[in-house]
Structure I
Amino acid sequence: MMKVLVCDPISSCACDSMRNAGLQVDVMDTITPEKLLEVIPEYHAMVVRSRTKVKKPVLDAGSNLQVVVRGGVGVDNIDVGYADKKGVRVLNTPAASTESVAELALAYVFALARPIVQASESIKAGKWEKSKFHGTEIQGKTLGIIGVGRIGSVVAQRAAALGMIVLGYDACAVGAVPFMMLTSLDELLARADYITIHIPLTPESHHMINVESIAAMKNGVRIIDCARGGVIDEDALYEAIVAGKVAGAALDVFETEPLPADYKLVQLPQVICSPHMGAMTAEATERIGDEVAELLKKYQKESF
């Protein structure tokens with residue numbers, strides 16, 4: 001019998017589905033790194049989302065570990081290269097959270113256009129500062145999408161329906177992509193009123209948004225990152241907002257998570273943020289769980 005450790009939350013229905021297929025499933029979705037090292041030798045498979053890190057110490061301790069399933073798109077919380085050397089397969093569920101992440105990115109477009117978050121905080125502080133919260137319309141504005149895969153393509157479709165002009169850049173894109181015009185990165189940076197990022201963190205994409213690329217953007221640009229921390233040089237973004245080059249930023253991901261106590265970028269009133277919650281909807285959680293369950297049931301059938 002394959003023993004599965006669920007380290008981060010997935011739907012209870014998914015766990016029941018795996019149990020009904022003959023897998024032993026133990027849910028420890030608040031497990032600490034220290035406790036994980038103690039218990040992982042017992043398990044053949046582990047399920048993680050973005051919270052749990054599967055690096056060398058875990059892979060070394062997992063003497064029976066055969067497969068790690070990441071519920072979500074990115075696998076940067078897993079040392080995939082070392083897992084491969086250890087003979088541990090790494091699987092993920094790239095499609096399950098597409099809609100949820102795309103909708104968060106679009107919610108952030110609206111929240112940067114109209115300072116809803118700041119206005120709400122002002123009222124809760126007992127103020128009535130109506131004249132302070134002028135916004136802009138998104139109709140007719142240009143949205144630049146860096147990364148036009150599953151999520152970027154959905155963002156493009158929804159943004160075009162809202163009347164935005166949509167530009168897309170992707171080094172891997174081949175041929176036309178619906179609802180947008182593919183451009184060079186330089187053209188996208190120069191023309192976009194809003195820039196939203198939907199690419200994985202790789203050595204090539206690390207700090208893609210930096211001092212130089214920000215300088216190439218329009219004055220007053222607004223930047224959204226619901227992809228991966230590390231794509232943006234956060235110090236450069238901070239300086240650009242303070243200088244007025246960047247009018248606002250919306251961040252769901254950060255280079256260091258959780259954030260340090262003295263993290264200065266999120267103290268700026270022009271920055272709105274969330275704790276890496278792009279896939280945290282009821283629907284995405286259910287789809288992720290379903291995909292995880294199917295992957296592990298298939299793995300058991302093929303390997304046990």
Structure II
Amino acid sequence: MKVGVIAQHPAARALLCRALEELGHVVLLDAAPGPTAAAADHDRFDLLIWLGTGDRADRPPRHDCFELELEPAFIAAADADYSAWKRYLRQRIESAPRFVGDSGQPAARAERVWLLAASTGGPDAVERFLAATIPTPKLALLYVQHLTSTHFPQLVRQLAIRAPRWHIQVAATGNYFLEGTLTVVAPDHKLRINRDRGMRILSTPWPGPYRPSADQVAETLALAYRESAGMIVFSGMGDDGALGSEHIREHGGEIWAQRPDTCVASAMPEAVLARGEVDYSGDVAALARRFNFRYGTPACGPQVEAS
């Protein structure tokens with residue numbers, strides 16, 4: 001990640017910068033609190049780290065990046081065991097929150113991601129699923145819907161209105177999966193998920209007939225999240241998602257499917273069911289109830305009618 005470091009003492013900044021570079025990050029800002037830090041282009045950063053003093057006035061302005069406040073005692077602990085301290089710094093970075101939406105509430109990086117895949121009849125089914133599900137800590141959703149570039153902005157607007165519990169974002173280079181977010185994949189260019197679970201949009205278009213491709217998104221998601229990935233295949237034409245479900249399964253993830261007789265177009269879930277390794281199949285209401293129960297949230301919420 002591209003990191004900015006703000007700390008009063010040069011020795012503390014030097015220690016942090018050294019450790020960050022050894023962990024594979026790029027330090028773009030190394031500054032004390034004041035004009036230099038305030039004038040920096042914070043939009044360049046993926047992560048902002050500052051050394052707190054207990055005085056909230058020292059806190060830098062909030063920006064659209066991950067934020068990590070370290071205590072002076074944390075810096076002092078590096079003298080005892082630098083290697084162990086650096087491992088703990090890595091853990092602190094991985095759990096650093098990002099402030100999303102208008103609520104001002106922090107959201108940590110997701111530890112589990114479920115892919116929602118759909119085509120014909122999918123938007124209605126997915127919107128009803130989202131309206132009935134409740135976001136839980138460390139969990140995010142990723143949505144692949146077959147559609148044209150012209151219709152993509154309308155899909156994103158509809159989701160923002162009809163799925164108010166979930167923070168909607170479009171997959172973009174430098175983004176991460178955050179708890180409580182639904183990331184929508186655009187149909188123009190391929191998405192790749194990096195080793196650090198960050199997103200990268202490639203310059204190449206989606207190959208094959210499906211844009212975006214659920215098979216290809218499932219493959220890159222499975223490689224990054226392994227057993228912490230899941231997939232739900234909703235209404236749709238074609239067989240996109242069938243091969244992707246095998247990638248999810250091979251890495252230990254779960255596969256669910258909308259029951260074919262409740263779909264506008266049943267081909268996509270039927271293709272996945274034909275592989276024989278679906279953990280659960282039900283109508284939209286049943287999928288939402290099971291999802292809520294799976295992650296310990298109330299199984300009621302707004303009621304959705306079976307389709």
Structure III
Amino acid sequence: MKSKSLPLLPKILSMIKSRKLIAWLIMIYLSLAWGSSFMLMDKALKVFQPEEIAALRIVLSALCLLPFILPHLKKLSRKDWITLGLVGLISNAIPAFLFPKAMQVVTSVTAGVLNSLSPLFTLLLGILFFGFRFPRIKVIGVLIGLGGAMLLVFFPASRTSTEGLAIEYPFWQYAAFAMLIVIATVCYAAGTNMIKKYLNKMPSLWVAGFALGIMMVPAAIYMLVTDLPATFEAKGSVAWEGLGYVFILAAFSTAIGVWAYSKLIQMTDPVFSSSVTYLIPVVAMLWGLVLKESINIYQIIGSLIILSGVYLVNKQR
């Protein structure tokens with residue numbers, strides 16, 4: 001009996017290693033896709049209003065996944081529809097509206113940094129409301145990562161005008177818009193825990209597709225009362241260029257991103273999956289350098305601290 005079972009050990013170890021590799025590949029993709037999303041929103045804001053970007057993003061991302069989920073419509077229970085609707089609202093729709101609104105004042109680099117608050121709220125909500133338990137080392141890693149994020153928040157880069165001049169906002173105004181991103185990270189955290197708790201056995205493609213598909217209906221209705229037709233008529237090719245940025249955002253950051261993130265949540269624990277937001281500021285900062293945004297030494301130091309937190313969050317013991 002032992003001789004027959006021994007050859008299975010290398011296969012099992014290989015599967016474990018492969019699963020871990022897939023998880024890290026997903027994390028790298030999400031870091032690139034979501035770290036670039038702030039730059040794409042910043043570009044789109046030059047053409048569209050924040051609410052228009054949000055509605056377009058939800059509709060386009062849902063359309064990308066719709067062909068894959070339509071054959072499975074009858075396989076969901078009433079409870080599944082309710083849970084998916086809540087996940088779509090909390091984790092997709094609300095942040096989609098909050099981020100571009102906040103980025104009217106907050107730079108793309110700072111937005112990426114603030115987004116790294118998500119793992120802390122994931123941990124807190126998981127413990128308080130979802131009954132999850134995490135090793136102490138993960139808590140320490142989250143707090144270290146949060147400390148790095150806070151360093152960047154208190155020393156943000158100045159936003160620049162089209163003429164290259166620094167734009168300064170009153171502290172209360174900056175804080176108010178920054179809080180919109182904080183609220184969005186709480187929404188991400190709640191959605192992460194909901195998927196892990198209630199949708200862990202559902203295929204990740206279904207989770208992403210149906211959650212976005214449900215939100216597509218109110219988003220499409222909302223688009224009817226916006227000034228999108230007038231924008232395209234007035235701005236012509238510039239508007240279509242802006243739509244291109246939103247489509248890239250919708251397809252790669254939202255449609256594929258939410259799908260991959262749902263898979264990552266199911267493969268790992270909520271804190272590991274949400275720790276992808278620790279890497280997002282690094283990508284956002286690189287885009288900031290490309291776009292010649294103002295980046296200070298505090299942002300570099302903060303990013304290094306954040307990466308230290310990533311290491312501790314992903315330690316098994």
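Taken together, the values in this text are just the output of simple stated rules run on the coordinates, not laboratory data. Computed from a prediction, not measured in an experiment: that's the story for all the values here. Cβ atoms are built from the backbone, for glycine too; each structure is taken alone.
Remarks
- Of the structures I, II, III, the one that 19.2 was derived from, the read-out being mean count of other Cβ atoms within 10 Å over residues 90-97: I
- Comparing volume of the Cα convex hull per residue in Å³, for residues 106-265 alone across structures I, II, III, the highest figure comes from III.
- Label whose coordinates, when Cα extents along the principal axes in Å is calculated, return 76, 49, 34 (choices I, II, III): III
- Each of I, II, III could give relative contact order in percent (Cα under 8 Å, 6 or more apart), but the derived value 17 comes from I.
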